1. One of I, II was used to compute helix-only ellipticity at 222 nm (-39500 (n - 2.57) for each DSSP H run of 4 or more, over all residues; to 500), and the result was -12500. Which label is that?
2. Have a look at I, II and say which one yields 142 for volume of the Cα convex hull per residue in Å³, as calculated.
Structure I
Amino acid sequence: MRILILFMFCISFYILSSCAPKPVGKHLFILSGQSNMARLDLEESFIPTLQEKYGTENIIVVKDALGGKPIRRWYKDWKPVAGNGLTAQPDLYDTLMNKVYPAIENEKVATVTFIWMQGERDAREQLGEVYEESLIGLHQQISDDLERTDVNYIIGRLSDFDMQNDNYAHWTMIRDIQVKVGESNPRFHWINTDDLNDGLDHMGKEIQNDLHMSAEGYILMGERFATQAIRLIENHD
């Protein structure tokens, strides 16, 4: 009898859990970074993928990106490597958030997903030693400013452009950091871009293991970001 009662309790709990209401409101997607994010046309694949899942009326998408910029242009508490004389200059973060706040004014936001595609400049300037702290700190910064503890985080890992660290001495170091951070939290993830920088670019030029993605590569990158964003949202509803 006790077993039957326990069984019925478990069934009832499962049914109630399955029927629990989903978060009410819109899904906010914030995208930022340097040139590979700046060149990503959201209308090609990112937004259509989200619209197919949630509907046009249920998503808010904000992007602000600028090529060739280090993470210290976003992260306010960026700490320099001893003696290099560099300082945080988070003007690009302010520019980003000046787009985010008006976009969500008077809106009920159910989920927030922050998507980051950056690291090339820090690899070139050999600032990998402080990149992990900066990457985690940037997520915390945006979480604090939006007053949320549930911000999803997707990191686009640097491609296979300079695997020998010939010109970007910390290239592979930052790649490893991006994977480490992307796997450090159930709300974090990273996407692979190693297969996205071969083929024809937007000018029709043949590229291979390029710093930037091919025309088709950007389409695939947008799909991957959107698909992973949906997974994180659905897994934590």
Structure II
Amino acid sequence: MKIIKRIILVIILIIVFIGAILTYKGYTLYKQALDEISVADKVAEIKEKKNYTKLEDMPEFYLNAVIAVEDHRFYDHGAIDPIAIARAIWTNVKSLKLKEGGSTITQQLAKNIYFTQEKTALRKISEIFMAYEIERNCDKDEILELYLNTSYFGDGYYCVKAASNGYFDKDPIDMNKYESSLLAGIPNAPSVYAPTKNPDLATQRQKQVLDKMVKYKYITEEEKNEIIEE
């Protein structure tokens, strides 16, 4: 029994040691990124871009669709969502794969503007540090706005306006509910869900978006069916 306890203790110490090293390296990576350009300067740089679109120039339905599918508690939590992280850890442990990340919209913004899209523990840790820095500098509406102006939508479209112009030949504010729900699902995996690449998968993802909107009371089941029928 004592041997088992000692083995367990050693395993715990190893995990803590590895966690400490990763946290230190992740913090170092975060500081290096921040030293290159501050959040305030980065935000100003993004807002100067030609296609930058404000929230008021996007349909409310589209914004609700994004929040429902990406981070439904966005306005209720801080830089990270402990509930989403716990759920992601449980899912990953069960599947023995890195299937979920539990990232908030703020974390995704941090990744978009400071880090690579590579899925590693080190990048995830640095992303969390940066998410807290972003929340100290920006309010929630500004974070959502920045996220939609820095996300990749496939086909070479790196912001919501470029995507709506490219896919639908219209500005974001003119998107209908069908187009809005379709576009909201793409950033999760642009190469997979881009409607010009995989229309069937894009439609499947759109239905997931609408299901989430029903689940979180943005629309009714009847409204969902009407949108799909379009």
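Just so it is clear, none of the values below were taken in a lab; they were calculated from the coordinates. The model shown is predicted, which means the values in this text are computed figures rather than measured ones.
1. Only structure I yields this read-out.
2. Only one of I, II returns 142 for volume of the Cα convex hull per residue in Å³, namely II.
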